[in-house]
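A short reminder: the numbers here are calculations on the coordinates, not readings from a lab. Because the structure is predicted, anything quoted here is derived from the model rather than measured.
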Structure P
Amino acid sequence: MRIIDLSNENGNFVRQSARLLVEEFTTAWATMEDAREEVAEMLHPTKIVRIAVENNVVLGWVGANNESYDKTVWELHPLVVDSTHQRQGIGRALVADLEIEIKKQGGESIFLGTDDEDGSTSLANKNLYPNVWAHVANIQNLDRHPYEFYQKQGYVIVGIIPDANGLGKPDIIMAKRLLT
């Protein structure tokens with residue numbers, strides 16, 4: 001496996017990257033048109049998109065942008081790995097590679113949001129107000145939610161948006177300092 005930049009010059013890799021969004025995130029990108037738009041948006045020169053490739057097949061990809069915080073803080077969005085290749089270190093390798101690329105751009109921190117729309121954590125399906133942090137302090141992973149994957153990569157929960165995706169469907173905000 002090798003990790004390389006995704007570019008418009010390789011239409012095959014662009015199509016495969018869009019297909020991964022539809023297959024792995026059925027609610028966020030329900031159609032190929034939606035996914036193609038997302039990939040096209042990520043290919044803007046100010047963003048970073050890295051793909052894991054083996055035998056001309058895109059196994060996964062990760063993107064980042066710094067639209068919100070100048071060049072010092074970047075948002076990781078999205079990270080997707082083909083379900084047949086998950087739990088093989090591809091996501092971990094993509095995140096580590098992305099962090100190196102962000103540091104090259106002068107990035108100091110990275111953040112991400114990881115939704116819980118399907119009840120995968122103990123934060124879902126309840127009113128988290130008024131004591132949001134008590135719920136966060138006692139978070140439990142009920143069904144392979146990716147927040148634990150990110151914790152293993154050094155990310156910490158820095159906040160949540162309780163009803164970001166509808167009542168009882170929070171967005172978990174995580175971040176990591178890249179400077180060592």
Structure Q
Amino acid sequence: MGFVELLLIAVRLAMDVFAVSVGIGTTRQACTPRPMFRLSFHFGLFQALMPIIGWFLGIRIASLMGEIDHWVVLVLLSFVGIRMIRSGFDHDSEAFSCDPSRGRTLLLLAIATSIDALAIGLSLAMLDIDILEPSVIIGVVAATLSVVGLIIGNRLGQTFGKRAEIFGGLILIAIGTRVVLSHLGFM
């Protein structure tokens with residue numbers, strides 16, 4: 001597998017990270033360098049680690065995970081998306097009660113956006129492709145697109161205020177729904 005193919009796979013995997021980052025950026029709770037770094041680092045780290053985990057798990061466990069992974073993504077992203085939508089309608093509240101670049105929220109988002117990378121790792125193992133180079137490329141692309149998404153989301157948040165949070169929450173729910181519909185064969 002060549003570099004261009006790996007890069008295309010990495011960009012495809014990072015599209016969820018990008019969309020989630022735009023959503024988080026609209027809340028304006030991650031607009032300084034430190035939370036932006038934490039988010040992009042963790043998104044990139046999880047995107048890089050999941051293919052490695054998938055590569056080592058093998059086919060046996062993958063068939064079990066394949067039955068529920070799409071539902072896990074839907075639940076996690078919908079949970080965060082609904083919080084953002086509620087916050088968008090309530091002018092006195094914030095989507096995240098604490099910094100979304102820390103703790104449980106960060107962990108939930110990083111896992112939800114990287115589950116599909118697990119399947120890529122399994123695929124690469126079946127193709128007998130070394131996992132190190134693809135994992136590094138996937139992680140770097142995810143971290144980069146996360147920063148770009150946060151910057152775009154912050155600008156949208158400045159321009160559109162609370163309405164941008166509603167839009168960001170809808171994006172997260174749409175991503176989760178797309179994952180389920182894709183898994184069920186509707187997309």
Structure R
Amino acid sequence: MNENIDHILSQNGVDKVEFYYRGTPLLNNAYTTCVFINSEKGRIEARGVSICSVKDAFCKKTGKTKAFGRAMRALVRKDNDGKINPNGRDLESVKREYRCKSESDKTDFLDNKIPELSFIDPDLEIAMSDGSGKYISKFVFDLPLSYPIKVANSIYRYKSQYRPNPAGKHESILLKKASDVLMETASM
């Protein structure tokens with residue numbers, strides 16, 4: 001990081017920057033999260049979230065850059081920004097196919113992916129056909145553009161948040177690790 005960024009982080013008590021990702025059975029990555037941790041006070045100073053579009057090819061670097069910038073915006077402005085709105089993109093979708101090479105692939109789709117698709121859109125139509133060649137069957141469906149937004153919105157309300165409460169087990173673990181490291185360092 002450059003000196004200006006390091007200065008802003010240290011002025012705000014941030015001693016740790018962490019990233020994590022949320023994948024789903026249907027997407028490699030639904031969103032990337034960046035948290036700025038203040039280990040001494042045991043809190044998250046800011047959080048930024050980058051939501052991956054269904055139309056995009058997942059790029060870890062782009063997700064990290066956007067999430068970091070949003071966390072930095074929240075830290076500097078000391079405010080929440082970018083309310084996540086899960087409505088409005090349901091009308092547009094991307095056609096997806098899921099090809100099953102084996103019975104276990106088919107069982108996985110029926111047991112894990114169908115419930116997730118039903119959560120996104122209970123009226124979603126999923127067509128199944130016999131496979132050809134090396135595939136035993138194929139499922140075809142329209143994945144709504146709102147899908148990763150709904151996944152992110154189930155945990156977060158804003159893309160940029162100042163001093164948020166930990167969202168889920170992962171952030172609680174990150175905070176505990178940071179405070180444990182601080183306690184170990186202090187006892188030496």
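I have 17 for relative contact order in percent (Cα under 8 Å, 6 or more apart), calculated from one of the structures P, Q, R. Which structure is it? Write down the numbers at each step before the final one.
Details: P: 17; Q: 48; R: 27.
Working through the options, I get structure P.
P, Q, R: which one has helix-only ellipticity at 222 nm (-39500 (n - 2.57) for each DSSP H run of 4 or more, over all residues; to 500), as calculated, at -8500? Display every interim value, and only then the final one.
Values: P: -8500; Q: -29500; R: -11000.
This value belongs to structure P.
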